[in-house]
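Listed below are the structures to be examined.
Readers should treat all values here as calculations from the given coordinates under stated rules, not as data from a laboratory. Treat the numbers as computed from the prediction; the structure is a model and nothing was measured. Cβ atoms are built from the backbone, for glycine too; each structure is taken alone.
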Structure P
């Protein structure tokens, strides 16, 4: 029996509780202006992953207005966050919001092309065990998820968790019947390849969950095995 439907979604959204009043207001503003931020049930799920993992360093691809990065920082005070954002305008909004939450010392926003920023990070890290990331959150251009993944792997510590958001693309990833515009086909094709790729890797265990618009949770195995497999 399919339990994912509008009534279930409405019920789950009714259970949502924001972390605090300031984040509630930031979410309301973002939703009012159609700024893409993590969905409510996705937020609840991801923040519990962070509570369990307790990551010291988080890498986020896709900052938008800084909402998710602020949530991560507020959830686990021991985490430092590097967030990548292509849009200069969004970077300004994010930096302003991060300052309002007094998190400028813990959240670094890097503007520019994410793949270029990932290459710069890779060049700057001399010791992954001490400078790498415990958790990666991918939530940017959907057609580039595989490229983001491959670029993130050398930056990850052993047993790092990689969270990929919006992987179901409003059910389009699962079936063509949900495609309403031919322009959606490219992102759907790329996302299907991405899901097929990460679920078959020997160096990562991945579960794709129907939370929000779909969240893929990947746990990396031994980092040395990960690097070796990527080189093959």
Structure Q
């Protein structure tokens, strides 16, 4: 039986999550700011369709990216060096999450980013914990991503691209920012070939949770707040 969360129910231990499908841990609860922050601090995230109750997950293994392991492909590096784009952080969060919701996904019927998810992450953004990375081309939003930052841990949520490589450009700029600010890990949740091509790999859940605890509780971590896009000279990158 999957535990049902009432308003004040704590999360069960991630160790009790079902191995199939993908670490389902609990159902119910809400997407309030305290609930979402508590979930992410414990390596738990919501993922559900609009016709389902809220479902909470903690996969084993966990897809992760160590920022220093990111290596752009030659073709992506060429695109980054050409610079025919502008990258902004936290200037169009609602538009990014809406675009992620509208993007078709292979093997998925519809979207899991409904009104409840948009409102919950909008509250996280207003509180300085959720962030968007936006790629603009010819004045239009061409791609981007959003995720959650707590301590020195970043949790990637979703990305989209309307132009070729736009989501990869966003990801590359995000990783450079995380490296510069001392973030230690990017949570990518579950395996996809796209994430693997960017340098992400799976690690056991217990290893992930150990690293997560140290990072979210880092005493010198940046305070929540709006991010500014870094200026990056990709000509020096290898």
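Structure notes:
- For 1.00 (FRET efficiency 1/(1 + (r/R0)^6) of positions 164 and 220 (r between Cβ atoms, R0 = 35 Å, to 0.05), calculated) the corresponding structure among P, Q: P
- In this comparison of P, Q, the computed figure 18.5 for mean count of other Cβ atoms within 10 Å over residues 140-147 is attributed to P.
- For 1.2 (distance in nm of label points 7 Å out along Cα→Cβ at positions 84 and 116, calculated) the corresponding structure among P, Q: P
- Structure (P, Q) behind the derived value 24 of relative contact order in percent (Cα under 8 Å, 6 or more apart): Q
- With respect to mean count of other Cβ atoms within 10 Å over residues 124-131, the largest value across structures P, Q is given by Q.
- Comparison across structures P, Q (criterion: volume of the Cα convex hull per residue in Å³) gives the highest value for P.
- Structure responsible for -13500, with helix-only ellipticity at 222 nm (-39500 (n - 2.57) for each DSSP H run of 4 or more, over all residues; to 500) calculated and labels P, Q on offer: P
- Origin of the derived value 3.0 (distance in nm of label points 7 Å out along Cα→Cβ at positions 60 and 76; candidates P, Q): Q
- The maximum of mean count of other Cβ atoms within 10 Å over residues 28-35 over structures P, Q, that is, the highest value, falls on Q.
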